[in-house]
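Some structures to go through are shown next.
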Structure I
Amino acid sequence: MKKIVIFLASALLTGNIVFAQTALKFGWLTSADLLQAMPEKAKADSDIAKYARSFQDQIDIMMKEYQTKGQQYQANEKTMSDAMKEVRMKEIQDLQNRIESTQQSAQEKLQQKKQDVYAPILDKADKAIQAVAKEKNYDYVFDKSGGMLLFAKEADDIMPFVKAKLGIK
């Protein structure tokens with residue numbers, strides 16, 4: 001009986017040691033806070049705001065022209081012929097279409113500008129996260145705000161095993 005107790009105690013101890021050696025180390029951060037703390041972000045935000053203002057200035061000019069033409073049309077509508085009304089309405093409609101097109105184009109270009117400006121900043125942050133995770137021997141690092149995995153040890157990638165199971169090379 002004494003031998004069984006010693007064997008079980010030894011097995012439990014060994015199991016605990018093995019578990020301790022294979023315990024996973026998790027870390028987390030809040031990526032929005034990290035990004036906010038990076039000095040490059042302030043300049044990026046300023047550049048993006050300046051870029052957006054240039055579009056907004058152009059749209060404001062077009063809107064003033066649209067309002068002026070609309071007011072002129074309303075003021076002179078009673079004295080215009082049907083043909084002239086049709087021409088003026090077409091001008092106003094064309095201007096409205098240009099404004100909408102410019103707004104849509106501006107949004108697309110602004111989104112692309114944001115991606116271009118933030119890409120090197122996000123890349124720098126990602127490299128720092130990867131480096132710290134490796135230096136501090138973390139197995140996984142999560143973004144606390146979104147629950148997104150930011151780092152995982154390569155050894156934990158099971159893709160090759162899953163592909164093999166599916167017969168995919």
Structure II
Amino acid sequence: MAIVLAIDPGNIESAYAFLYDNPSGLELGEFAKVENRAVLDMARAVYETCPGLTVAIEMIASYGMPVGREVFDTCVFIGQLREAMRELPVHYVYRRDVKLNLCNSARAKDANVRKALIDRYAGHDFKNGRGTNKNPDFFYGVSRDCWAAIAAGVTYIDATARAAQDAI
């Protein structure tokens with residue numbers, strides 16, 4: 001079983017999700033959007049308690065447009081995350097790769113990525129993938145940037161599976 005900590009970094013808050021890639025399929029573990037300090041604290045704790053973990057961080061890419069301070073603050077935070085992970089394997093996942101992997105189009109929007117995840121993993125609630133309190137589905141409780149963290153993790157897992165298949 002592979003354990004992936006997927007992170008969608010931000011300049012103030014970041015979303016994370018633990019994904020468990022079992023032979024029986026993907027399982028979604030703990031996820032949340034919290035202040036960056038809490039993500040750094042968690043990263044340091046995870047490093048010490050779960051050495052078999054792989055980290056997938058959504059990375060910033062330049063598309064030729066001007067960016068503001070928030071983007072540079074996010075870049076600094078990504079560096080802090082990398083440092084906090086020490087020797088754990090860290091892989092950067094670009095948003096373009098997420099869109100291509102899940103939607104087969106670099107022009108996909110966040111709603112398209114979310115729908116692709118729902119189509120792939122939801123068991124019965126094919127509208128929003130969450131279900132209800134009495135009948136929760138795969139994405140029960142997922143909101144906001146946690147979708148992006150999960151998408152980055154799924155893209156990393158898919159890329160790893162493709163690489164393993166190509167090696168055969």
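Every read-out reported here was derived from the displayed coordinates using simple, explicitly stated rules and does not represent laboratory data. Computed from a predicted structure; not experimentally measured. Cβ atoms are built from the backbone, for glycine too; each structure is taken alone.
Kindly point out which one of I, II the value 255 was derived from, the read-out being volume of the Cα convex hull per residue in Å³. Please report the intermediate quantities before stating the final value.
Working: I: 255; II: 134.
Working through the options, I get structure I.
Comparing structures I, II by relative contact order in percent (Cα under 8 Å, 6 or more apart), which one has the largest value? List each step's numbers first, then the result.
Details: I: 36; II: 26.
Sorting by relative contact order in percent (Cα under 8 Å, 6 or more apart) in descending order puts I first.
Here helix-only ellipticity at 222 nm (-39500 (n - 2.57) for each DSSP H run of 4 or more, over all residues; to 500) was calculated and came to -27000; which of the structures I, II was it taken from? Walk me through the numbers on the way to the answer.
Values: I: -27000; II: -14500.
Corresponding structure: I.
Distance in nm of label points 7 Å out along Cα→Cβ at positions 116 and 148 computed as 2.2: which structure among I, II?
Details: I: 2.2; II: 1.6.
Computing distance in nm of label points 7 Å out along Cα→Cβ at positions 116 and 148 on every structure in I, II gives 2.2 only for I.
I, II: which one has percent of Cα pairs over 20 Å apart, for residues 52-139 alone, as calculated, at 55? Please report the intermediate quantities before stating the final value.
Details: I: 59; II: 55.
The structure behind it is II.
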